[in-house]
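Read through the structures below before going on.
Quick note: the coordinates plus some simple rules give every number you see, no bench work behind them. Just so we're clear, the structure is a prediction, and the values are computed from it rather than from any experiment. Cβ atoms are built from the backbone, for glycine too; each structure is taken alone.
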Structure P
Amino acid sequence: MTSWRADSFDLLPQSAMERWSNFGKWDQTYFPNVLGIELEEIRRDYARMSMKWRPELNQPQGLVHGGAVATLIDTVVVPAIGSAYEDLRRFATIEMSVRYLDTIRQEDLVAEGWVTKRGRRIVFCEVEVRTASAVKVAVGELIYIVNDLPSES
């Protein structure tokens, strides 16, 4: 799927691109892997991810579960936030709101997340989720806290 926002963000330096290009391809399986979330593009303060539809993502009514969509929203901003730092940082969601705009039936999803404001330790983000046919189905607003990794003594 073509991005609808990527061109508004700067390309990453090669070192940052190398660091983030393997996001989601971990040695251990984590929750985003279970849902099938994959990184498609990353730029400074921006990321795009996809989640392929499969029946296990549905709730009993035959619609994609809102929790799967919320996880996609929460995950897509991680590389967008981390892309601005040269060193490793720990960061975590401290607030998240999701607005579901439409139902999803048997269709892949694409999320674009971007940083709207970056403070010293607090980062504000927005996300849009669309179906593969470009229907906007959800939006999210997130606040993250960023900390330096503890130094090793």
Structure Q
Amino acid sequence: MKISVQRQDFDAGAEIRALSRDPKVGAVASFVGVVREVAMMLEHYPGMTEREIGRIVEEAGTRWKVMDCTVIHRHGELKPTDQIVLVAVASAHRGDAFAACEFIMDYLKTRAPFWKKERTALGARWVEARASDDAAAERWQPRIAEPKKVG
């Protein structure tokens, strides 16, 4: 498992190839997030951020058969088209790799301690949490069955 919170860019292809070297790996699912339209400053809480990402990856490993995983998240000044995050998951089968990759990304958006400040022509503003990100993460929560009504 590789977790890195860093200023420098990353080589997604090299990271994916590194996960593919084990002959037992049958699938690597990956996601690369890219900065859209507006420059931003991304801040984080060093130490705490890496620990929380580790917990998210560990939880994915309890739900799916994850053989290895790489999560790289950048911080600092980022401009449009810069890579911001890589999540890559290796598994024996594609279903586990796809699901774990999506789960990790959804939880990164809602649980990892990052703060974004967008810089526009009108000035800078902190980006609020989005309901759509919360809804994406919520779908991974276990559902408790309603008790059956008698009579």
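Suppose Rg and Dmax of the Cα atoms in Å, for residues 54-93 alone works out to 13.0, 37; of P, Q, which structure was it derived from? Only one of P, Q returns 13.0, 37 for Rg and Dmax of the Cα atoms in Å, for residues 54-93 alone, namely Q. When distance in nm of label points 7 Å out along Cα→Cβ at positions 6 and 126 is computed across structures P, Q, the figure 2.9 traces back to Q.
Taking 2.7 as the value of distance in nm of label points 7 Å out along Cα→Cβ at positions 86 and 118 derived from one of the structures shown (P, Q), identify that structure. Label of the source structure: Q. Comparing mean count of other Cβ atoms within 10 Å over residues 78-85 across structures P, Q, the highest figure is found for P. Structures P, Q were shown, and Rg and Dmax of the Cα atoms in Å, for residues 14-69 alone at 14.8, 41 was computed from Q. When relative contact order in percent (Cα under 8 Å, 6 or more apart) is computed for each of P, Q, which one produces 30? Structure of origin is Q. Suppose helix-only ellipticity at 222 nm (-39500 (n - 2.57) for each DSSP H run of 4 or more, over all residues; to 500) works out to -5500; of P, Q, which structure was it derived from? So the calculation was done on P.
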